[in-house]
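Derivation of every value follows stated rules applied to the coordinates shown; laboratory data play no part. On a predicted model such as this, the values are computed, not experimentally measured, just so you know. Cβ atoms are built from the backbone, for glycine too; each structure is taken alone.
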Structure I
Amino acid sequence: MIVPAMTQTHTKPDAFMWCPAEHASTIASCMKDAGWGIAGVGIPPRSGTKPEMEGVAFFDDPRVGVTESGAQVALFVDASPLDDHTLLKLCERQGMRVLALGPAPAGVHAWTKDASSEHGARVLPLLADSVIHRDAVEAIETLGAVTGASIRMFAPLALGGVPSRLYDAMQLLHRHMGVPEQIDASCSGVKSASEVSLRDLHASLHAHLRYPGAGATISIREGTGGLRRDALLEFESGVLRLTDERFVVVSDSAEVIDRADSKGLDPLVEQLGRATDPRLPAPDHYDRAAVLAMCEAAVLSVRTRQAERPHELLSMMRG
């Protein structure tokens, strides 16, 4: 089992954070709980009053913050500046790791090969990157192929709301089931479907994903509370129930095969604590283009009100 980095003694880097004013104190508290220093905070224009943070430099331009904060890591709570791939290049030249709380970039229009490289933004916290999921993977090795899935998430606004949790859910499904044939989605918070983009999704979202001989559902609700994630994966010979708190594996005869509880850490604190610890295994690589194509297919379905095919979008992204 992987030991969370914050329980071990090692030096954490200083970070530059780009974050809406209303969420800056919350995210800064998580960073400090993970042992990080804060070298600078960037506040997007018109996002509110700067929070009181003693000894912290503030910036109103992410490029200036990246170049002048002296940080080793950049955390983009608001990931929209990363749609400009030249910002990723700037971070690379500064020797900075780039982390984001939402999809970056957030659309096929902004996709470049740099986004899928080792210098692309790592999105967190992802359920598939959690310690409890890694422990669960060992317990399901003998259950056969996935035949169905149901994912429910409560999406706090401070962690990116519906867009971030949609990416989270799609990445988990891609990890276990691959790219679906079709995605049919609806979103209650979209008033003008003809102009909706991934970052416009809010309130609640429901999606059905069709696979050959299998299917999956996603239900996401936005709010101001804490992060709650619950996934049920059905296999040929058993079921996995996975949350941030625990996993349980049950056989078809209703026998509990395996179970374990997490260490009780906040999901963001856990993954921030592990993000730059060289002694811990790096997160599993995944096809970022495929996950983004799945998200974009859901957006397109909201727009057209019919099922859409992510494989077609993925072909466009890969030229």
Structure II
Amino acid sequence: MKKHRLRIAIIILLALLVVFLHEYRGRTALGRRGLTVAVTRPERVSGIIITDDQRQVVLRKENGIWMVNDHQAREKAVEMLMQTLGRLRVSNPAPLSIQEELNEKLSKESVRIDIRKGRRLTTYLIHSAGGDEPTYMLMQGSSRIYRTEVTGFSGNVASLFVSEESYWRDNLLFNYNSAEIAEVIVKHADNNDGSFVLRQSPERNFSLYGYPDGRQAGNLNDSLAIRYMANFFYTPYERLANAKELGLTDSLMGARPDYLIKVTSRDGTSSEVRFHKIITGSNERGDSLEFDIFRLHGIINEGNDMIIVPWHSVDLLLRRRSYFLPDKS
């Protein structure tokens, strides 16, 4: 009887040892292997800073809206970042034989991600060598480096954390519901008769004025005015200007724009875009310029940003005053 009890006790002890070894081997200093190490409740995250050896981008939430370096961020880009952080996992510690080498790479070549969640700040350094090489991560406050991955993704994990501001920017010229707009000013440098001011009352009554003379036009076609205002909803531009194009910013700021659109909303805020034709060359005699027929330069944010704007994004916004008036033919 005693021998039988002893055998049972040994079997139980062996079973407990097996469970213990299984659990121990499946753990790291950050928890069980494969455990998420970042965002589990993204709605509580209030700020993220991504820094590499060339750039830094600051994402922060203001009144429920994500901003990037003082501009509204693309919702889809932020959503993808949160999914990436939620799927970030750690597995095995890096081999001790390469710890020193990895520490040097993490200090010089890594992407740093700072995540603000309430009062808590979590910082990761992530390094991907590229190709089929594993990605390693060091969590601030830890001395151990771990192999890391993003569930459902195979590749350079560090590349998922983009420090380029243009990636995060919402590339919208205008994004107004028509009822929000109080006034639109459109200037045509080559035709003052085509320039105008279109005003909308809270009751959605419209009035049209010449610009710059301020003379009110009669017989305004309200249905055309309503249709026109609707074009200011989700109006995209192509991209931010590249380094070479940015060299033109100062000269364009000092030049008269070919077109200008200024939209003022009911809360008093306004958006202004100065458009300049893109010079592509001159004719054979050299006595006249040739222009890009598909795109324009745009100056926004009081000259702080230069953008490239497709004509098809703004052609319906650059109407002339006669568009709103009855056809006299």
Structure III
Amino acid sequence: MSKSWVLNSADEMETFNTRDFWTEEDGLVESLTLSLSPHSGLYFSDLSPIFSYEIQKMESLNLFSHLHLRDGASLLLNFFLNNPKPSNIRTKISIHESLKDLVPSDWRDQVQFIELVSLRQASKKRAYYIMGSSVGFDTFTHVQKIIDGGIEEVVFLASMVGTLGSSERASMGAQFISLSNQIIEKFSSIKIKFEELKKINLNDVSQSLVAIDRDLFNYCSDSYVAHLLLSQGACTEALFAGDPTRFIELGLNYGQQLVDAEIDTDKSKELWDFIQKMNISSSNDRNVSREFGQLEQYLNPALIDLGRTLIEGKFFKK
């Protein structure tokens, strides 16, 4: 793993930002981007952020010195299954540090690890909790940790219904109502709100905490929603470590930080041996319809389940 940034030149950045030059809009890009909305919204960074499904031809990666994959666990596994080796690829790729053990051995020297960090701590006034597509015990554990830190109010942001079909959305709606009631009952000592992103007053988020439910990391590890709140002065849970040479500024108060995370080779081998043993296949058919809610129809359900198990910390042996 590289200990310093490998970034794109000005010419490479110009090429990246002119996506029509090296990508083609197709049904898959349009459908999955819609399914991942609002988290799939574009933002600018010197790391050149992109989802792996936007890469139609692997050789196009060599147009760039660096790309940042915004994929969550299931999309990242799908990418590595389709591309088990970085054959003739010189490009460095960054991913969120929490996904490091998903990297197969042949990609190890190509990958850097990053996290979103703030330059200052959040106030105790409010936390915005960005939810995933499902809820579980980890949600309560994470929220309790936030409350134990002295937060006075938690605003839950409903998230990513675009991954679900109509019957699943109805089920999720009922589940969300049930969860809401449980949260209100469990955390009755503080103020609780449930809001849609479009109803948030962005002029009132400064110094608020931004927390992200782990379930979202099965689909997206780099959410536009987080960037939107952070760009208005909100703060991440992680703080800047102090080395400006390992920091990419994205706003006055936050940025992306290179992390000295090492891949656990035993865990990585265990994961990829399991995938091979279970004969879990990838998805690479780009001829999908431009319909809302195609993400879970595109990905192999076994990959989605495996990704969720990984995110929840239930896969690897202790």
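Among candidates I, II, III, the computation of Kirkwood radius over Cα pairs in Å, for residues 145-240 alone that gave 17.3 used structure II.
Supply the structure label, taken from I, II, III, corresponding to relative contact order in percent (Cα under 8 Å, 6 or more apart) with the calculated value 28. All intermediate terms of the calculation are to be shown ahead of the outcome.
Values: I: 19; II: 13; III: 28.
Clearly, the read-out refers to III.
When distance in nm of label points 7 Å out along Cα→Cβ at positions 281 and 305 is calculated for each of structures I, II, III, structure I gives the greatest result.
Here distance in nm of label points 7 Å out along Cα→Cβ at positions 129 and 233 has been calculated and equals 1.7, so which of I, II, III was it run on? Walk me through the numbers before you get to the answer.
On the way: I: 1.7; II: 5.3; III: 2.5.
Structure I accounts for this read-out.
FRET efficiency 1/(1 + (r/R0)^6) of positions 65 and 257 (r between Cβ atoms, R0 = 25 Å, to 0.05) was computed and gave 0.85; which structure, I, II, III, did it come from? Comparing all candidates, it corresponds to III.
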